[in-house]
Structure 1
Amino acid sequence: MNSDRINLKSEQLFPFQFQLIGVVLLIGGIASIPVSPYPGPFMLVFALGIFTSYRGIQFNRSTKLYRSYNSILFLKFGKWREYDAIEMIYINSSTVSQKIYTRVTEGTVSGNVEYNAYLQFRNGAKEFLATNKDKNKLFAKLAPMSEFSHLEIVDNTV
């Protein structure tokens, strides 16, 4: 592992509902290849695009460059930017609520606490790193970034 570079994958680009569509496209693509070979490969490529898409951030300490990127079919799309120094890594909490309708006009609201990790540069710019419902899992995911930047993770949730 190169100690001057780090790649932190944060989350899937497509939500669970699109992942289900990807399963349908995958099954449909495999099933249609023997019958009609033309639509099958397109369906497989779309399904693989859905399954392999994620968001992340890369750092290169030797060139002082970073990029926040989206990866689709293992191709990373994002602009490289310069940075002076990383000032802090911190975690905030947020409440996410969703209203689930049991009838047309009646519903219940369910809420969850999510923990969001951010990185702040010396110039004040901030970048999103990752999110998770479990704070301990988020700390474990951020441990390589903490080691890379030689900074402790600040917990703003307590």
Structure 2
Amino acid sequence: MYRTQPISVTMKDDEVIRSPGRLITMDGTTNTMRTSAAAAIALGVTADESSRSAVSPHAYVTSGHTVGYYPLGGVMLVQVDAASTFNIGETVYVGASGLATSTQGSNKKLGIYVGDAAHTATALSAPLGGNEGQSGLTEGALIRVNTNSAAIA
């Protein structure tokens, strides 16, 4: 299957991905990718973290950096915001900061929750790659979402 390996893409400057599961979309201004915003159409889910510097091994590169991602389609593990809860079969939406949400509003449909039993809201955790004194940055819990029905417009 073509999606067994992630696609490498250049991220918008200063848009650092610190762990897998973030929703990303196209940044039309710079012809690069960025984390999703509320009401954005997601194009994929990150497979790993952004590039790190070879000179300073623990520092993220913030300009011209890349990240691996999977295009939407099929069941994906996606990070979710801290306030959302889902029962099996409920709609999942694209939220701000590259996180999925249960809030419909003007948010685009990402897919259907297909995780085990029900997902209850959980606090955001410290970033997996947050070793640069980035204590204010957080990552969401990973949930299973069937993205075959994601909105494209």
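A few comments on the model shown:
- Distance in nm of label points 7 Å out along Cα→Cβ at positions 63 and 79 from the coordinates reads 1.6; which among 1, 2: 1
- Parent structure of the calculated result -0.21, -0.47, -1.25, -1.36, given that log10 I(q)/I(0) by the Debye sum over Cα atoms at q = 0.08, 0.12, 0.20, 0.21 Å⁻¹ is the read-out and 1, 2 the choices: 2
- In terms of relative contact order in percent (Cα under 8 Å, 6 or more apart), the structure with the greatest value among 1, 2 is 2.
- Looking across 1, 2, the calculation of helix-only ellipticity at 222 nm (-39500 (n - 2.57) for each DSSP H run of 4 or more, over all residues; to 500) that yields 0 traces back to 2.
- For mean projected area of the Cα convex hull in nm², for residues 39-118 alone computed as 6.5, the structure of 1, 2 it came from: 2
- Which of 1, 2 yields 22.4 [mean count of other Cβ atoms within 10 Å over residues 15-22, calculated]: 2
- Answer label among 1, 2 for the case where distance in nm of label points 7 Å out along Cα→Cβ at positions 31 and 143, calculated from the coordinates, equals 3.7: 2
- Comparison of 1, 2 by distance in nm of label points 7 Å out along Cα→Cβ at positions 23 and 95 - largest value held by: 1
Read the figures in this text as sums done on the coordinates, not as results from a lab. Please read these numbers as outputs of a predicted model, since none were measured by experiment. Cβ atoms are built from the backbone, for glycine too; each structure is taken alone.
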